[in-house]
Structure I
Amino acid sequence: MGRVTALLEPFRDTEGLTLSELARRTGFPRSSAHRMLLQLVKVDLVRRNGTTYYLGPKLVELGALAVAHDRVHRATLPAMYDLRRDTGLVVHLAVLESDSLLYLEKIGGRWSTNLHTRTGERRPAAETVEGAAALAFRGGNDGVADGGSHIRCVAAAFDAGYGEIAVLSLTGPREQVSDDLDRRVREAACAVSARIAASKGA
């Protein structure tokens, strides 16, 4: 399973890869990579179009189910839709994993494609406003971070239970970002954390 996971990892950065590209990126011999790809194609985890391989429909299906059943995602989604409706800004949900940040959800408007973030993306925490909030929270601080010049992002980290730290953020053009944004995102994060804590005790 470790080898299969290593073979699938390069698809994080690009949509399609050839056998040669996969072999080069993973360090696997072409023959080994080809054998694994044949098996993955058979079970729809990978699909092939000509000489290029893509993540298959089964992985998309399983990934969607994982998100749908994720307790943090479920608890946070209503608050995200409320924030989006009330502010018109892009809302992100992410979790801190070691020193990296994994984006679980992105809800945005017409210009959100200008933000180079996507669900399922992993970034070094130190390189993002959301990551700065999460790292501060882990360090015992309030876990609120604010950054950006033309595009402003305000993020609030919260206790997601079981030792997990999650982050809610709002991002938009600076002229559309109101002064009370940090309060709103902090209140939403606190409410989600309380909801998760209550569900643990139920």
Structure II
Amino acid sequence: MKELDDIIMRLEDTSLGTQLDAISSYYDSIEHAFDDFTQKAHISCPHDCGECCKGFTPPVTSSEALIIAAYTYFVQGRDVRPLMSFTKGSIQCPFCDLSREGGKCSIYKARPLLCRLFGASATRTKRGLEFRRCSKLNDLSLMPELLTEEDMPENPPIMDIFGLHLESLEGNSADTLPMQEGVENALNKLLMIISLLPLPPDVPNAS
């Protein structure tokens, strides 16, 4: 996301810039782990599904909220604060667009870690590592409903480990907020900092 990289560079001497760079780099570094696991385990989401987004709004940490705010404002050119205020209290993710074809998430590149982990990582249980496939995933003949540690591919992504790494990112908070509240707060902070910095004429201002 070149546009986001440009904003990170402009904010490099600020705490928000450091925080944004850390979460952006982290997301880039973990994509291969999910891709490798889903390929080896024959997992693929049905085209144009979006079932996991319905009736669920993921909580977000401060860094997750910040990258969503930066992505929507500077990459997509959207001020999502009215949407955040309008959807507060809703059980459906405000960024789930059921009218979209080929993918319901309107912030897919900046989606929270929980959304990245869902359907693409193992969980640690008393019985060891397990992976339960979504009922909407591809043909059961390719993969059973439950994979145990003995059955799953080597070195699977483990949900709680990725969560701990997220919490440890520079500037991030282990506490979470509802997505609407977290993103609105992050965008207000981001635009306040941006308004104090000289930006190129082609970058949106905070007005």
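Can you spot which of I, II the value 15.8 was calculated from, given it is mean count of other Cβ atoms within 10 Å over residues 12-19?
On the way: I: 12.9; II: 15.8.
Structure II accounts for this read-out.
Can you tell which of I, II yields -12000 when helix-only ellipticity at 222 nm (-39500 (n - 2.57) for each DSSP H run of 4 or more, over all residues; to 500) is derived from it? Don't skip to the end; give the middle numbers.
On the way: I: -14000; II: -12000.
The read-out was computed on structure II.
Relative contact order in percent (Cα under 8 Å, 6 or more apart) was computed and gave 32; which structure, I, II, did it come from? Write out the running numbers ahead of the final one.
Values: I: 13; II: 32.
Source structure for this number: II.
Supply the structure label, taken from I, II, corresponding to Rg and Dmax of the Cα atoms in Å with the calculated value 19.1, 58.
Values: I: 19.1, 58; II: 18.1, 57.
The read-out was computed on structure I.
No value in this document is a laboratory result; all are computed from the given coordinates. It should be emphasised that the depicted structure is a prediction, and the values quoted were computed from it without experimental measurement. Cβ atoms are built from the backbone, for glycine too; each structure is taken alone.
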